[in-house]
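What follows draws every value from the coordinates through simple rules; no lab data is involved. Values in this document were obtained by computation on a predicted structure and should not be read as measured data. Cβ atoms are built from the backbone, for glycine too; each structure is taken alone.
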Structure I
Amino acid sequence: MLILASSSPRRRQLLELAGLDFTVEAAEIDERIQTGEAPATYVQRLALEKAQAIWDRHKAEDSSDSLTVLGADTTVVCDGNILGKPVDQADARRMLEMLAGRTHQVLTGLAAVSNRGFFSEVEITQVFFDLINEEELVRYLASGGPMDKAGAYGIQGYAARWIPRIEGCFFNVVGLPLSRTMALLAKAQEGRNEAQPPASRLVV
């Protein structure tokens, strides 16, 4: 049994694309950045906390060894600044103007929790942005498209016109690096690399 601990429709669609059978259950956690926390540490921690929260909720109900919970968290980083989802249109404009004409990083923390332990990794993709025409920016902001996306854009939509190239996994920018996710789930389900403590004793 696989549970995706995320409400993201894009992650759900990507797992469906990969042919996996799973259910979806969002985890409510505190997503604030801790003082001095590095971006990679931040997304990895949130992914693990999401997966752990759903694991704790369901482990008592599942007497088999089949339960695996997948957590993920994606953020955009520019000059060391973590750009989450914008709080309003002005915040979205601020983020897009920061990204315009520059290169930034998209980081996704992945975590899989099973009775064999917890397994976590971080995927990083370099994204190159063109300069953004003011008319196009106004149109994009008015569409509401930036509001539910880290960094205020989605590579699979209108904002693709500003992205001439990337270095790394395309699906990572969408929200879930599929190849790395499949490898991580295999570790969790087969118990490979069991150097990490069992999930029942995990404290985050």
Structure II
Amino acid sequence: MARTIAKDHDKKRLSILKAAAKTFATEGFDGASMSQLARECGISKANIYHYYGSKDAILFDVLDAYLSTLRDRVCNLPLIDTPDKNLRALIAEILMAYQGADYEHQVQAGGMSSLPQDQQTLLRSYQRDMVRSLNDAIRAVNPDSFADDKEKLRNMTMSVFGMLNWYYMWNSGAGSTARETYANHVADLTLGGLTSM
């Protein structure tokens, strides 16, 4: 007879992913064991296997949940104002979306290569969707400047992500107000550069 799913199955699964992200970020994927993950979650090793059959499956779910949620938040932001205000809103949304996801962000940077190629391809597609959204918002501010220069557009897009990721790396515990202030600095720098091209 099949085992029934507990009422709090999804809640426990999410707590496993949160604890696993912390463990993978601090110990490294290779250094973390299922026993360690179970301890961090406050459950037995046998119980963690009820939710996940392997450490690899947990790693994939940590990254899939994080990146798909991040992608949905960034790519579904309604852009209904002028191009410069839309870009400003998108930059702020990206930085705000990073808040509270320090461990997941670290695991993304260091753990994705441990997964099979097909899973990496799916996860990278989420990243590409976010890059495309920012790409489109930047191009909309000054379309003539990028008409025949895809490399310049890519460089500008990745520079903005670089500034946002720098803030995450060095100010990860910053609150919403500090993040909004920095997002405005990044938007000012970006828009200043775009209007002078």
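One of I, II was used to compute helix-only ellipticity at 222 nm (-39500 (n - 2.57) for each DSSP H run of 4 or more, over all residues; to 500), and the answer was -10000. Which one was it? The partial results should precede the final answer.
Values: I: -10000; II: -25000.
It traces back to I.
I, II: which one has distance in nm of label points 7 Å out along Cα→Cβ at positions 13 and 45, as calculated, at 2.4?
Considering all the candidates, the number was obtained from II.
Ranked by volume of the Cα convex hull per residue in Å³, which of I, II sits at the highest value?
Answer by largest value of volume of the Cα convex hull per residue in Å³: II.
From I, II, which structure was volume of the Cα convex hull per residue in Å³, for residues 61-124 alone = 86 calculated on?
II
Taking distance in nm of label points 7 Å out along Cα→Cβ at positions 133 and 149 from the coordinates of each of I, II, which one would give 2.7?
Label of the source structure: II.
As an exercise: FRET efficiency 1/(1 + (r/R0)^6) of positions 165 and 189 (r between Cβ atoms, R0 = 35 Å, to 0.05), calculated from one structure in I, II, equals 0.50. Which structure is it?
That value comes from structure I.
If you rank structures I, II by mean count of other Cβ atoms within 10 Å over residues 29-36, which sits at the top with the largest value?
On the way: I: 10.5; II: 14.8.
Top value of mean count of other Cβ atoms within 10 Å over residues 29-36 goes to structure II.
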